[in-house]
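Structures incoming, each one as C-alpha cells.
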Structure I
Amino acid sequence: MSKLPRGVYAVWLSFDKNRWTLIGKDMEEFAYELNPEVSTFKNILGESTATHNGYTPSGDIQYAARSEDAIYENIKGIADNLYSDDEHCRAYMISAILDEEVKDSETTVLTGTGYEVAGLVSVTSVGGDTSGLSMPFTFTEDGARTQGTVSVSKKVPTFTANNGSSAEQTADF
C-alpha cells in the first residue's frame, strides 16, 4: 500500500455558500485539529475510566490576503471592525478527500467524499513579513456536519449531500 499524497485533502471556505476559496495556496502545511475532549480518572479501586465528551474541530489558516479571493472582503471586514457576531463571522467549509490531488482538477473532474459544515471565523492578526499581507484566522465548527460527495473541476467544488441535494458553486483564486 502506498501513502496518499497530501494534495488529495482539500478545504474550501465561503461566506455565502456560493463563491468558494480553496485554502492552502500559500501554506506549506495545514492540519485540521479535531480537538477531542477526553477525561480520565482513577476510582478508589485503582481502576481507570475514560469519558469521551466529543470534539470541537477548528483550523488555523495562515491566509495570505488576495483581493480576488471570495473570502477576502469578509476576512478584511472582520479584522477592520473587530466583528464577533454571527452575521459577519459565520462561514462555511467544504472538506474532502479526493481521488487525486486537487491540482489535477485543472484537467479532469475529481471526486471524493467529505462534508460541509458551518462555523465561525476569528481573525487572529493582520500584517506579516515583506512577502505579502497576512490575515491568519481560525475557523471553528459551529454546527452539524453534512456528509456527502464532492466533485471538483478547475479547483471549484460541487457538494452533494448524502440525501441527494447538491449546490453548484463558483470559486475565485
Structure II
Amino acid sequence: MTTSIYDPINYDLKTFEWEFILCPDLWNKFHTKGINVDFSNWTHAKMLDDSGELSDETKTIPNTCGGIYVYAVVPTVIPECGCYIMYVGKATKSEGYSLRERVRSYKRNIDDPIKRPKIHRMFKYLGTHLYVYYMPMDGASEEEIEEMENRLIAAYGLPPCNVEIKDPVVKAAVKAFR
C-alpha cells in the first residue's frame, strides 16, 4: 500500500501548533555591545538520535566554559532552508557544571511533563528534529552570559518554550498581542 501526504494522520495536529513572533524591528535592535563574546562562534549538534537518546554530537559541546544555547527545530523537507527557534538558554561555568552539562541535562525533562511542560512537549513531539545551537562564552562573566540570553529572548519576542521576557519594553509589547 502506498502512502501519501493526504492519508489520515493518527494524531491531532494541534499537538504540533506553536506560536512565534516574527518581528524584524526586534531583530534589528539586537546587539552584542558591552558583552565579552565572539558572536561568530556559533556551532550546532543534533540533540537526539533516531532512538530518542542523546546524540553523540552533544559530546562535542565544550565542557570547559559556559555560554548560550538555543534549541531549534530543523525541518528536513528543504535542506538549508531554516529552522524554528524554540528555546534560548544559558549555562554558567561552575564546579562540575558547564555548557555541555547544561544542554545534556534537558534529557531529564523529556519524561517529566509537570516540571517543564513546554520543554517536555518540545522534546516529545519534535525531539528527533531538534538541534542545539550553542555559543561558548569562555572568559565571559555570569552577568554577561545572562545579558546575552536576555537579549536573544527579546530579539525573538519570546520563543515558544521560554517563559519570560525580562526586557520591560519588549515584554509589554509582546503582552499586548497575546
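What follows is calculated from the coordinates using simple rules that are stated; it is not laboratory data. Since the model is a prediction, treat every value here as computed from it, not as a measurement. Cβ atoms are built from the backbone, for glycine too; each structure is taken alone.
So mean count of other Cβ atoms within 10 Å over residues 40-47, computed for just one structure, reads 7.2; which one of I, II is that?
I
Any idea which of I, II comes out highest on distance in nm of label points 7 Å out along Cα→Cβ at positions 80 and 96?
Details: I: 3.2; II: 4.5.
Biggest value here belongs to II.
For the read-out Rg and Dmax of the Cα atoms in Å, a value of 18.1, 63 was computed from one structure; give its label from I, II.
Details: I: 18.1, 63; II: 17.2, 60.
Checking each candidate, the match is I.
Here distance in nm of label points 7 Å out along Cα→Cβ at positions 72 and 88 has been calculated and equals 2.0, so which of I, II was it run on?
Numbers: I: 2.0; II: 1.3.
Going through each structure in turn, the value belongs to I.
Which structure, out of I, II, was relative contact order in percent (Cα under 8 Å, 6 or more apart) calculated from, if the result is 31?
II
Hey, helix-only ellipticity at 222 nm (-39500 (n - 2.57) for each DSSP H run of 4 or more, over all residues; to 500) derived from one of I, II reads -7500; which structure? The partial results should precede the final answer.
Working: I: -2000; II: -7500.
Going through each structure in turn, the value belongs to II.
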